[in-house]
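Before anything else, here is the set of structures, which you'll find just below.
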Structure 1
Amino acid sequence: MKIKDTPLNDCYIIESTIFEDERGYFYEKFNEQKFEQLTGMNGHFVQDNISKSSYGVLRGVHLQKGEHAQAKLVSCLEGKVWDVAVDLRKNSPTFGKWFGIELTPENKLQLYVPRGFGHGFSVLSETAIFSYKCDNFYEKDSEGSVIYNDKDLNIDWKLPEDKIILSEKDMALPAFAEHNF
């Protein structure tokens, strides 16, 4: 397992070592001990979530706040997604910055999104199955969010605007400037 820095503090790309032969491939997707040694971050996850979406679906930008904040380890099991992490930690030197990465089953990359970050993804393939491990349990009353097309964040979702599909909830999210993170 290799850990690669992103431009955002404490947000990492995880690259697994792949062993391939005529039978197929094998790789260790995650190792808590190695992750903690390489990053100094807690790698203990308590909840796994899977979503399936079609082309143009955009989910985000979401986070859990306070004692229910969640770090996430995300990957794409089928299809292709553009995954985005936004640093919403007020005291961070990368506060208000975002990072995006294409995740596919072929590249087998994962993104570690720490607590205090917003997260979202857009589906670039016909369909996609997306996986995220969380280090804390979901709590509805701790939800936070920022509208996907916030002018201050200026996130590139890699989709034409007229192809973006949002939930009703995601259409009505507040702007970045409206928050007191």
Structure 2
Amino acid sequence: MSPRAGIDKQVILRTAAEMADQYGFEEVTVARLARALNIRPPSLYNHIEGLNELRRELSIYSVQMLYDHLMHAVNGRSKEEAIEALCLAYLDFSRRHPGLYEAAQLAPSPEEEEWIRLSYQVVELIMTILEPYGLQGDEAVHHVRILRSLLHGFASLEQKNGFGLPLNLEETQRRMIAVLIAGIQSQAEYR
């Protein structure tokens, strides 16, 4: 069976990304995607091998989008301004693309070279931002983990409506980023 005109891997990934953001990453299935593309499910197999490959490709697509979003935000910035821009961009991505954000959090298996490379690009970007503080090697990795954990916790709580108190969430976000920056500065001075 030949591929349908106008349907290629990029169209499939964009449509799957829209579905993930609307319904959730786990809700993206071959049958649902075929319906959204107005084709029969077997027609998708001209482009993907099945659900596992679709979700793998969607995760890779998501990590690339996250990296591009973060890179654009920090471009031309350094130190505190770069950290703040990265944090705001990270949270913005989680809000605009909740399904893709979920897909970007998955850990690749060891044989997934492209996925690992892209995931490491995100880590390297954060490590580059931390270099002016003298944080390198293991110290930088610990701080990357701290930053990601803090932001992921905030994003996850926000997505699950975990901030129920009637208090300005933007102010909480601003304070969280200020505490993070102060902690990084403190560590740099301590070294």
Structure 3
Amino acid sequence: MTAIRTPRLLLRRWRPEDLPAYAALNADPEVRRWWSAGVLTRRQSDAQAAKLQAHIEAHGFGFWAVEAPGVAPFVGFVGLQYVDAHLPVGPAVEAGWRLARSFWGLGYATEAAGAAVEYGFDRLGFREILAYAVAGNLPSRRVMERIGMRHDPDADFHHPDRPDDDPKRRHVVYRLVRNRPV
């Protein structure tokens, strides 16, 4: 994969110059509000970016860096990756996204996620792609719905990495299935 282009965005491999902007995104408490771990340090953020890039290198797809040409060289990440093995929704391919707050509300997450899902179906031959989020994360749920995913309440789960009393433990699952042959 060289890159995925949409009318306003470019989904591409990570570059070293993305790391400061990614660290700033991960240091924003509002961006990280749905993660129990809270904000990330620069070191944690860089390690996470390296892990995301390693998934791309190993599988040919992943959570790609997103840029808005002419607007910003890095706005966040969007893409597809294999679900963590210890989660009850696996094995599966998930769509995911995280954008810097200054790029919220512009339709970038929906535009990029829709393109990533189409790439997954059309180029990678996946038959199903899912997404999951904390039940209260309505902005992410709206993105899932806008790209055609439907809530699968039978697959909702309590995240195994979160304590029983964590209000962010309950996760909802959305799916999109493509039944046509590739």
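Looking at Rg/Rh (Cα atoms, Kirkwood Rh), point out which structure of 1, 2, 3 has the largest value.
Checked 1, 2, 3; max of Rg/Rh (Cα atoms, Kirkwood Rh) sits with 2.
As an exercise: distance in nm of label points 7 Å out along Cα→Cβ at positions 12 and 132, calculated from one structure in 1, 2, 3, equals 1.9. Which structure is it?
1
Upon calculation of helix-only ellipticity at 222 nm (-39500 (n - 2.57) for each DSSP H run of 4 or more, over all residues; to 500) from the atomic coordinates, which of the structures 1, 2, 3 produces -24000?
2
Comparing structures 1, 2, 3 by Rg/Rh (Cα atoms, Kirkwood Rh), for residues 20-67 alone, which one has the largest value?
1
Each value in this text was obtained by applying a stated rule to the coordinates, not by laboratory testing. Here the structure is a predicted model, which is why all the values come from computation and not from measurement. Cβ atoms are built from the backbone, for glycine too; each structure is taken alone.
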